[in-house]
Structure P
Amino acid sequence: MNLKNKKGAALVETAFAIMLLLTIVFGIFEYGRAMFMTNALNNAAREGARRAAVSPAPIDINAYVRSCIPFDTPGLEITTSITTPTPGSGDPVTVTLTLPFRALTGIIPVPDNLSGEATMRYEL
């Protein structure tokens with residue numbers, strides 16, 4: 001066998017191995033980022049529902065929920081089910097967040113939208 005042929009084969013094998021390794025690393029990165037964002041949306045929805053459930057006066061849930069999210073949220077949709085709960089009724093307060101998700105790498109398929117939701121009973 002010729003030594004040049006062996007070097008060429010090793011180069012091709014290395015290129016395939018690096019492509020596979022990078023795909024796995026970027027996939028882990030994208031799914032980790034999506035999980036972090038989903039967890040943050042769930043926490044913000046829980047905080048918003050809790051604030052609405054214990055506040056005696058109407059508050060701006062949207063501004064409060066946005067302040068609870070630790071990253072930029074263009075396109076965030078906030079839906080609340082609270083109208084005017086009556087004191088002592090135990091009416092549920094639901095906060096739902098939906099955020100469009102855009103992959104940074106585009107190599108791995110990821111969900112188009114991330115969401116978070118929380119429901120609590122009106123306590124006052």
Structure Q
Amino acid sequence: MQLLARLVVAWAVNVAALWVAVKLFDDVTSSGWRALIIAGLVFGIVNTFVKPVLVLLSLPIVLLTLGLFLFFINMAMLALTDWLVSGFNIEGFWTYVGATIVVWIVNWVLEAVAERAVAA
């Protein structure tokens with residue numbers, strides 16, 4: 001049961017992070033909550049299954065760039081989510097950069113808050 005709760009919290013955190021990106025950037029759009037909820041689910045699935053494969057395949061580049069290439073992998077995961085989910089769109093390279101940073105920060109903060117809540 002605890003695993004299910006963690007999955008639901010991770011999904012909610014992803015939805016919140018994508019919602020913040022939609023609110024901060026004009027070129028990140030969503031057709032509504034349904035698209036955001038689906039995008040949060042897809043983003044979580046992509047990060048769980050596709051990202052580790054990409055990290056493993058690009059390990060030499062990740063090591064050579066001292067981990068900086070991981071940012072571009074995160075950007076690719078956001079782009080894949082954009083491509084897979086109808087109603088969730090991101091336009092432009094710099095918007096991807098900003099949205100990736102925002103999603104990362106919001107995920108980091110909300111996951112820390114969730115961990116504290118569980119620990120208490």
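Summary table
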| read-out | value |
| --- | --- |
| Structure (P, Q) behind the derived value 2.1 of distance in nm of label points 7 Å out along Cα→Cβ at positions 9 and 41 | Q |
| Relative contact order in percent (Cα under 8 Å, 6 or more apart) - highest-scoring structure of P, Q | Q |
| Given 14.8 for Kirkwood radius over Cα pairs in Å, calculated: source structure among P, Q | Q |
| helix-only ellipticity at 222 nm (-39500 (n - 2.57) for each DSSP H run of 4 or more, over all residues; to 500) from the coordinates reads -17000; which among P, Q | P |
| Among P, Q, structure where distance in nm of label points 7 Å out along Cα→Cβ at positions 57 and 89 as derived comes to 2.1 | P |
| Value 1.25, calculated as Rg/Rh (Cα atoms, Kirkwood Rh), for residues 25-64 alone, assigned to which of P, Q | P |
| Per distance in nm of label points 7 Å out along Cα→Cβ at positions 49 and 81, the highest-valued of structures P, Q | Q |
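The numbers here are math on the coordinates, done by the rules we state, and not lab data. Note that the coordinates shown come from a computational prediction; the quantities given were computed from them, not determined experimentally. Cβ atoms are built from the backbone, for glycine too; each structure is taken alone.
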